[in-house]
Structure I
Amino acid sequence: MSEPMRLKRMISGTITAMILILSGISVGESVVNADGAKTSSSEYPKGQWVSIFNGKDLAGWTPKIRYSPLGENYGNTFRVEEGLLKVRYDGGGYDKYGEKFGHLFFKDSFAHYRFRVEYRFVGDQCPGGPGWATRNSGVMVHGQDPKTMSEDQDFPVSIEVQLLGGNGRDNRTTSNLCTPGTNVVIDGKMELKHCISSTSKTYHGDQWVTAEIEVRGNRVIRHLLEGQVVLEYSEPQLDRRDENARRLIRDDNLMLHGGTISLQSESHPIDFRKVEIMVLGEND
């Protein structure tokens, strides 16, 4: 390649990089969507499952527990023992639950991916936990940056894939949908209900359950159990009715194209054995 041609390409590349940066899109390892969702292409090869829990500690994860500052793991709520990521309430400060809802945020945000966890409910609910939270937890996707949460905020603005365990008697679906500060479209209609049940079977006892979530930006989100789709919806978006969501609206744009991922602490002990992600191409 001639020196003039090399110089021309260098100048062209620099100009392109500057345009991308000014547009809010970082160059090189990550791509940032309009709503701040970032995907690191070097850490997460497309189409391959990658474990984002190392089985040893909480490296890469940050707790945000209600009434506590970001990064403070109140009561040692989130911990790693015996190779499991555990949510517990026996570390002091939980004589009563006191609506100290917690979330453990992964360090990166994503837009197009598949996410998979193996979970089980164990033991008894923390005293003072709400009745609806018995054997109840969740995975939050398309979530807000925890740095933007107020100290007393209960849930991040997000899409919640609700994880529920059976009580040994009654039917109770899992991989349901809840929408803290958000709305979605189902069968072409805006759905304003806070929680929507899936079509799953009930999982009683302390058995391990594998839940998978397929996220395709703003196009579609699917909840899967045992390889079967149990719930599907599209156009996840901010809900103007919600105070926390209103703070996140920019230029009247409600649509969510990506965001954070977090695991929930909602008063019942739960174990996570595997936590994995597969980054997908936008047009896969």
Structure II
Amino acid sequence: MLLLIRYDCVTDWGASQMPNINGKTRVVAIIGNPIRHTLSPVIQNAAFAASGLDYVYVPFLVSPDNLEQAVVGLKALGVCGFNVTIPHKTAIIPFLDRLDESAESAGAVNTVKLCGASLIGYNTDGDGLVDSLSRDLDFSPGAEQILVIGAGGAARGAIAALCRSGAKKILVCNRSLENALTLVKDMIVRYPEACIEVINQNQLNRECLGLTSLLLNTTSLGMNGERIENINLSDLPADAKVYDMVYSCSVTPLVKEASENGFRAVNGLGMLVAQGERGFEIWTGQKPPEDVMRKALVR
């Protein structure tokens, strides 16, 4: 079976930070499609360098049709582990040997570690999101209503972590009503103490938005400048907060519109850092130096 994986992103570490790759260097990767936008190599390689670890982190473009082959190939190559991004977070599960509780509860995987001959799947996205909500928006899940846009793997990880952190009411809106219903059914079984409901796009009205304390976009909308339709942000309460899981060095359309309407809003860079710190610890067994990843993004 022929495995073709294209190395699709060259990261400019700078001459002073260029890793000295040799036969002992441990390899960590990220797979996804698209992959050119990823900033994970920036933060992980900065943390490896600051820690004095002989590791290197590289991105690979992997199409859905080649996912199984890619996983088999990475395992055969003996990589230390890898991250998983859109659109593979749920599709990869059948190709792993075991799931950590974080991935099992979310029904999605964003981090994989090779332990001996076994590939173990984790989900650091959700806990990274909760960390970022606290750091960047001073928001802690509780009785407030949270509106989640999307029903993919990112939404699963987010909702699971929000429920574990105390969220009591979550509304899920997605273009595919069937996918949203499936997600909510799974989450209700696992978190019966929380009220998790599906709403359709026609219900994104003033009454619904007026009760929302946190608007959370878990889709890729905005990555290429798209606007999320059917949401009038001016209908949100004055103290509502907006979180866009799309991360970019520029301001996403959702964050821009929210800020213009006077709301506290951030994109997913803080979540990228927080989930990256957790992934680093899974692969290496140690925490990264404090604030190294965030400073690497700022640079």
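If mean count of other Cβ atoms within 10 Å over residues 57-64 is calculated from each of I, II, which structure is the one that comes out at 17.0?
Working: I: 17.0; II: 20.9.
Working through the options, I get structure I.
When helix-only ellipticity at 222 nm (-39500 (n - 2.57) for each DSSP H run of 4 or more, over all residues; to 500) is computed for each of I, II, which one produces -2500?
Working: I: -2500; II: -10000.
This figure was derived from I.
Given a value of 27 for relative contact order in percent (Cα under 8 Å, 6 or more apart), point me to the structure among I, II it was derived from.
Values: I: 27; II: 16.
This figure was derived from I.
To which of I, II does the computed value 14.3, 41 (Rg and Dmax of the Cα atoms in Å, for residues 145-232 alone) belong? The correct label is I. The value 0.15 for FRET efficiency 1/(1 + (r/R0)^6) of positions 153 and 201 (r between Cβ atoms, R0 = 25 Å, to 0.05) was derived from one model only; which of I, II is it? The structure behind it is I.
We did not get these values from a lab; they are worked out from the coordinates using the rules stated. Values in this document were obtained by computation on a predicted structure and should not be read as measured data. Cβ atoms are built from the backbone, for glycine too; each structure is taken alone.
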